[in-house]
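Each in structure tokens, the structures are laid out below.
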Structure P
Amino acid sequence: MSEEEKKISTSKMDVYSLDGRMVEKIVVPKTLLEMNVDTNLLHQVIRWQLAKRRSGNHQTKNRSQINLSTKKIMKQKGSGRARHCTKAANIFRGGAKVFGPVTRSHEFDLNKKVRLLGLKMAINQAIKTNVLYVIDSFDYAEPKTKFWAKNCTPWHNHNGCLLIGDIEKNTKIIQATNNIDYCNFLDTAGLNVYDVVNHGTVLITKDALYNVIERLNYE
């Protein structure tokens, strides 16, 4: 690819410090900033992701699992009442549940290319709506809750703030932000559509952004 083609296929993004000052501009693929977002596809990916989270361990007992006598409770005819068999029937107190929930998996298959495209669209939408900001680094940040409560405030809104970086380098930051309700830390390997869409502000480090661009194969 020639230099002219590289210029056409690339664009620039602003990089900020944690206190909100613009520090520099970095070159990123143009497709990161320009993409048609399909909300139906995003909804499909989020449904797939939330379905995988469900435990599916809710269950009620059927007639074979109820420990009651199976003896016929009254004569078939002559009583003037409805005919009944066992007390485990659903119409009696302590009886079984008809068509009740059973332990099962709520997962369903979703094409890998669709999941990848959904994540690209979620990032693109976050950039277009001024939700995602690139931060120079988290390394100079103090590993204290007081520091993060102060520095997340300029970025914070009612939907919370998501920090994306390297979990191995920023272990102390995770401990510092644990007590802040509106501030969550996420490793680049765990980047997903639901967390990006569900937070009002996303702060990603410059190194983490390059990692995501390489992982998602932007051209």
Structure Q
Amino acid sequence: MRISSHTVGAFQENCYLVVDEVAGKAVIVDPGAEGERLVRAVRASGAELEAIWLTHAHVDHIGAIAAVRHEWPVPIFLHPADEPLYLRGAAQAAIYGLPFEEPPPADSDLADGATLMVGALEFSVLHTPGHAPGHCVFVGSGVLLAGDLLFAGSIGRTDLPLSDPRRMTESLARVAALDSALTVYAGHGPVTTIGRELETNPFLNGVARVVRG
């Protein structure tokens, strides 16, 4: 497996290209901005793009979907609870004065416990609401594609429209129980691990202490 990170847009969002090098298949996770650059990255990978996976539908994670779909008519995976945010992409962009091309409708529903494949690579979907109602993370092959749930030293905001601090705490508790060796690819900031965050991230560490009692 190869994961390449592409930090894009005004919000410095991390878009990830996950490639099964043996099968020559790939998915793109959270194409948030700079569509032409991301299209070039997919082409340079030499892999066949199979899908677009979205952790959630805030504008900084969906702004380049249209550009990708112009090139490859692949399915867009999104949890249905985030459809209201997805449909307001243009309105979100207008708040920040960002350019935005309306993406096609999401056409494949994510669900907690579902399995997604990239070639022969298998990922489990965890529904982790809090930052956004339909926020999901993808766990497999030793990695956690965390979106805006967990960052190195921090967590996603819960003061945005449709955010929910109580559900964020519950979602963090689920992640805290995962294998500490998992490499965390976050929606913003550097790569980290579950173990490192349990030791140094006061948000995750605090939740873990409460869960342990």
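Of the structures labelled P, Q, one was used to calculate Cα extents along the principal axes in Å, for residues 69-196 alone, giving 87, 38, 28. Name it. Don't skip to the answer; put the middle values down first.
Values: P: 87, 38, 28; Q: 38, 37, 25.
This figure was derived from P.
Check the numbers for relative contact order in percent (Cα under 8 Å, 6 or more apart) across P, Q and tell me which is largest.
Working: P: 22; Q: 15.
Once relative contact order in percent (Cα under 8 Å, 6 or more apart) is tallied for P, Q, the winner is P.
So if we calculate distance in nm of label points 7 Å out along Cα→Cβ at positions 149 and 173 for every structure here (P, Q), which label has the highest result?
Details: P: 2.0; Q: 1.4.
Once distance in nm of label points 7 Å out along Cα→Cβ at positions 149 and 173 is worked out for each structure, P has the highest.
A value of 21.4 was derived for Kirkwood radius over Cα pairs in Å; which structure in P, Q was it taken from?
Matching structure: P.
Who wins on mean count of other Cβ atoms within 10 Å over residues 37-44 among P, Q, i.e. which is largest?
Q
Given 13.1 as the derived value for Kirkwood radius over Cα pairs in Å, for residues 77-140 alone, which of the supplied structures P, Q does it correspond to?
Of the options listed, only Q reproduces it.
Taken together, the values in this text are just the output of simple stated rules run on the coordinates, not laboratory data. Bear in mind that the values here come from a model prediction, so they are computed numbers and not experimental data. Cβ atoms are built from the backbone, for glycine too; each structure is taken alone.
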